[in-house]
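Got some structures for you, see below.
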Structure I
Amino acid sequence: MGEMITKLQFYLQYPFVWYALIVGTLIALCSSLIGVTLVLKRYSFIGDGLSHVAFGAMAVATIFHLANDTIFVMPVTIIAAVLLLRSGQNAKIKGDAAIAMLSVGALALGYLVLHLFSTSANISGDVCSSLFGSTSILTLSRQDVWLCVIMAATVIFIFWICYNRIFAVTFDENFAKATGIQADRYNLWIAIIIAVIIVLGMNLVGSLLISALIIFPALSAMQIFQNFKQVVICSAVISVSCALVGILISILFSTPVGATIVAADMIVFLLSSLVGRVIRK
């Protein structure tokens, strides 16, 4: 135990470790806030679909050798999110089918583009690190950290300002419209926030695992609490704690960052389920 503490103290001397902890905490916090809304609105799968869109956009950005692929990936993901959430029930292709088509189509297109045009000698490694995360979270620059801080602060501010309206839209959209709340506008904000979180989170856990950051903390909190505010707060605490623990474990034991964080989320979900059963007896 003492050896692990000494090793951790050694790593904490380096700025890149603190950068990873800061970015990981912010992404986990933002994911947990919007995750509760998505789970309650039964939009959980949209995170998975949009993460695949982000992967396809990132593949195209890589081919064109863009210095900062976020400039291209972010708008593409936001547009896809808006189209999916605004397609509505009147569309010929319903929401779940549209998400499934977009998900597999973008994933296949991204891999095809990388395979045909990439100049990398290790295409499989590049694809694997993009899908499941890599050590890129440990190679963040100060500019990357500031970008994440600004975007995360924006997401948190919007959620805080619009909390009551998001609450109304989440539980009863028709009632929200009847009371004068512009539900479509807030669904649009939700779509934009989801897209921003997914693009930010790809460096942390990869495009395939980002939806776990959105879903698991919310579901874990719902096993224990029934009140919306309590669920949001508990979800935030769980998400941030699992992200910090996952990053530290990955540093100490050289495990994949994304998979370690998701494994921590899964363990907490199982424990929360047991606690929830005990409470309800």
Structure II
Amino acid sequence: MYGLINQPAVFMTEDDLKSRSDELLYGWAVKATGKKEDFWYVTSHYGYKGYVPKAAVTPVSLEEIKAREVKLIRRPVIDVLAEPKVSADILLTVYKGSLLNVTDELADGYYKVKLLDGRSGWVSKTALAKRLDEDDFLWSADPEYFLLQAKPDEESFRKQVTETAKEYLGCQYRWAGKSPLGIDCSGLVFMSYMLNGVLLWRDAEIKEAWPVHEIEFEDLRPGDLIYFPGHIAMYLGHGKYINSTGYKEHFGVAISSLRKEDPDYRADLFQMIEKCGSLFQEE
């Protein structure tokens, strides 16, 4: 069975149906291959697996997923309104990274959208952007699907992905989170890459069959990744990196330094660097 997430955000859980492992946003596609109690066992469009409540998934056909035309939400939070005016009733609130079925109907700066519960609403055009990633993995039989993703232009991607990560500055840390309401370390990296068209492995590790390869620390460039035990950060350049951390002095998305002379240097993390990774191969 295929389906679409019909809630603003829903946590994926592990086998105990309690421990959070990931977060899925409105409009994301999943494939259900099993069930336990009131949960579906699903695979996400980026290859991550776990349990989500059945009530959070609207069943759709594979043909509907392939045919749908959606827009990406790029504002941190946006309301879907009952009418194209600021004072209208709020039908739904969605977060950055969500997907909406947007029609061509435009009125006073609002696009008409079709919601999964059958209602229609209106969203400010300022919140909408072209979706750059795809759902094709859900029906692909290619074990190297993620490795075969089209590589973006390196220089523009490095600039865009670091700017995207900085859009989450100030967000609180939330285990398994991937929304502006709260995000964890690998969620920050995953969302920054996904919003720019590249699907990574969701956890803080370099995983075979996903498009990051190990590089030397000295070769770090903006947008590359730094791996620690159970933690991941994105290098910004000039000795700085951005990460979402439960560290008591930050508890959220913050920028720190790799240089001992800087006031935002974190010796505890620097000493635990295990490896570094990049989407791009050295020439």
* Asked: One of I, II was used to calculate mean count of other Cβ atoms within 10 Å over residues 45-52, giving 24.9; which?
  -> I
* Can you spot which of I, II the value 28 was calculated from, given it is percent of Cα pairs over 29 Å apart, for residues 85-244 alone? => II
* Structure fact -> The value 19.2, 57 for Rg and Dmax of the Cα atoms in Å, derived from one of I, II, belongs to structure II
* Which of I, II leads on distance in nm of label points 7 Å out along Cα→Cβ at positions 109 and 181, largest value -> I
* Suppose you compute mean count of other Cβ atoms within 10 Å over residues 149-156 for every structure in I, II: which one lands on 16.2? -> I
* Between structures I, II, where is FRET efficiency 1/(1 + (r/R0)^6) of positions 53 and 189 (r between Cβ atoms, R0 = 30 Å, to 0.05) highest? -> I
* Source structure (of I, II) for helix-only ellipticity at 222 nm (-39500 (n - 2.57) for each DSSP H run of 4 or more, over all residues; to 500), computed value -27500 -> I
* Asked: Can you tell which of I, II yields 14 when relative contact order in percent (Cα under 8 Å, 6 or more apart) is derived from it?
  -> II
* To which of I, II does the computed value 27, 62, 12 (P(r) over Cα pairs in 10 Å bins from 0, in percent, for residues 221-268 alone) belong? -> II
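Bear in mind that the values in this text are calculations on the coordinates, not laboratory data. Just so it is clear, the model here is predicted, and its values are computed rather than measured. Cβ atoms are built from the backbone, for glycine too; each structure is taken alone.
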